[in-house]
Structure I
Amino acid sequence: MLYITDVSSVIKNNSDIDLQEKINIDMKPIYSFISYRRYLAEFYQFKKRTEQGFSYRQFSAAVGVKMPNFLPWLIDGTRNLGETTMPMVVSALGLSQEEGEYFALLVKFDQSKIQSERETLFGRITSIRTEKSVELIEEKRHLYFSDWSVVAIRELLNIVRINPKVDDGYYRLGSMLRPRISRTEAHRAVKILADLGLVEAEPDGTLYPTKSQLTTGDEVPGFFSRQFHKQMLERADESMDIFPSDQRDVSSVTMSVSVECQMMVKDAIQRFRGEIEALVRADLNEPNRVIQLNMQMFPLAETHK
């Protein structure tokens, strides 16, 4: 269970200083964002700080739409941004052609419903951010949550002592996973963990997991979590061929239920997950294996009643 809070800037107020002088923060470049809605939210706050009288209505007028709530609806996800309105929004934001193309890419990424298309778009976003030398923490989070071996190796380092400088440590790490991964893949996983501050090395080079915590962040959590769950579902499928039945539990039940009962089942699953987490926290024995628990419940049919 890994969590992190989203830390934002804190500005101290001073009633004796004019607002314009009190807050002097530049708007971050668009390449610092992977969510166009977050960019719009920060753009609005920046304009409110630096331009007297700026309002949602004023932005709508600049775009050429008659809805005064056009911008807040985009920010909170109530509405999506259409292709025909995109050029006017780019102009109202004061973006260059290149910046406008990146903004359009963010819009497509946010609004696409096809996971494979989102993965392709995210790759293009990452490439552009790399060219612009933007801090790649979101991409590193993506790598963490979309590669099962990175998560598994972090947990494995709670159990084994590995020194990459001796005994071919990366090979040993990779060979312990099921399915096994290569020495190169294990090295890459450790590099991602180190970049995120989740793994450090002792003076002699021995690796150990830190107490740092991580989540997907606020910008595209659905995208990251789907990647992660997809990987772990594949591992569950493979487990039936790799492990004997006494080392795994793969079962299912198909039911016809009311909507109300479905919600009760969902609540029961969440309570059960909490009980499992409590068991793990209370375990006083020395850990000697890494396990994955998947729980799924989803509709198999819709009757539209």
Structure II
Amino acid sequence: MAAIIRAENLTHIYGQGMPDAATAIENLNFEIEEGEFVGLIGSTGSGKSTLINHFNGILKPTTGKLYVDGQDMWADPKQIRKFRFLVGLVFQYPEYQLFEETVEKDIAYGPTNMGLSPQEIAQRVQQAAQLCEIDSEMLKKSPFELSGGQKRRVAIAGVIAMRPRVLVLDEPAAGLDPEGRDNILSQIKAYHKETKTTVVLVSHSMEDIAKYADKVIVMNQSKIAMYDTTEKIFARAQELLQMGLSVPQVTKIFLKLRELGIDVPTDVYTIPYAVKTILAAKAAKEGGKV
């Protein structure tokens, strides 16, 4: 499978040449393949936000290159706008960016800027609204009449309506209650499955990353410390904890059991996986009878 995003010695220094210059990301080399659902984790100041701001050209590399769909983003700075349609970025608390009179107009804003026909714009608005479970009644409302979770769905629909090849979400469930959180993230996962769009999810919630991501990039001190399948990343739970990161609660339980001398695996990171592991252990102990 081809890489949709590829970083080559990617470095970004804020205030380069100044006394207070700070290296936010340093010499990153990685690939994200088309159609993957990748989690991005790291402690505050690790470089996560700086990295994703390179994905659609908000920031320009100090040194190194970033390729999207095989093309060097900054080979011709005049062409940077097209990459912003290829990579859709949903910022943290995106509802603060809503400004149109109606939900429908807000979702249509991106496609309109792409210069599409009115018919194509209307079609994209309807499809994005459907994917984000926004009904026709809500489309006619002002965004400012909606709840926090509804506003979040509208903001995500506005990016989806541009049909980006890559959807990058920075803490899309931040500040929502557990029900709103599950609603948003399950819709993103459903969108990923239905459209095969590449998704990059930035989150501080290890439970969310464990539940939804297929692969995980771990940032630490401006560099990539780990990049592997979700299962293999959480099998290195002790290393994550040493970096100041958390791990899913169920992983902590299995680590504690291991400390107590019970022979259990340490790569358990979801509740279904935990249940499967316990049942398998029970079956083995009882000679194959569960």
> Can you tell which of I, II yields 16 when relative contact order in percent (Cα under 8 Å, 6 or more apart) is derived from it?
Replying inline: I
> Of the structures labelled I, II, which one yields -16500 when helix-only ellipticity at 222 nm (-39500 (n - 2.57) for each DSSP H run of 4 or more, over all residues; to 500) is computed from its coordinates?
Replying inline: I
> One of I, II was used to calculate volume of the Cα convex hull per residue in Å³, for residues 44-115 alone, giving 97; which?
Replying inline: I
> If distance in nm of label points 7 Å out along Cα→Cβ at positions 52 and 100 comes out at 3.1 when worked out from the coordinates, which of I, II was used?
Replying inline: I
>> Of the structures labelled I, II, one was used to calculate distance in nm of label points 7 Å out along Cα→Cβ at positions 196 and 236, giving 3.0. Name it.
In response: II
>> Using FRET efficiency 1/(1 + (r/R0)^6) of positions 92 and 156 (r between Cβ atoms, R0 = 35 Å, to 0.05) for the comparison, can you identify which of I, II gives the largest number?
In response: II
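Coordinate-derived values only; no laboratory data. It should be emphasised that the depicted structure is a prediction, and the values quoted were computed from it without experimental measurement. Cβ atoms are built from the backbone, for glycine too; each structure is taken alone.
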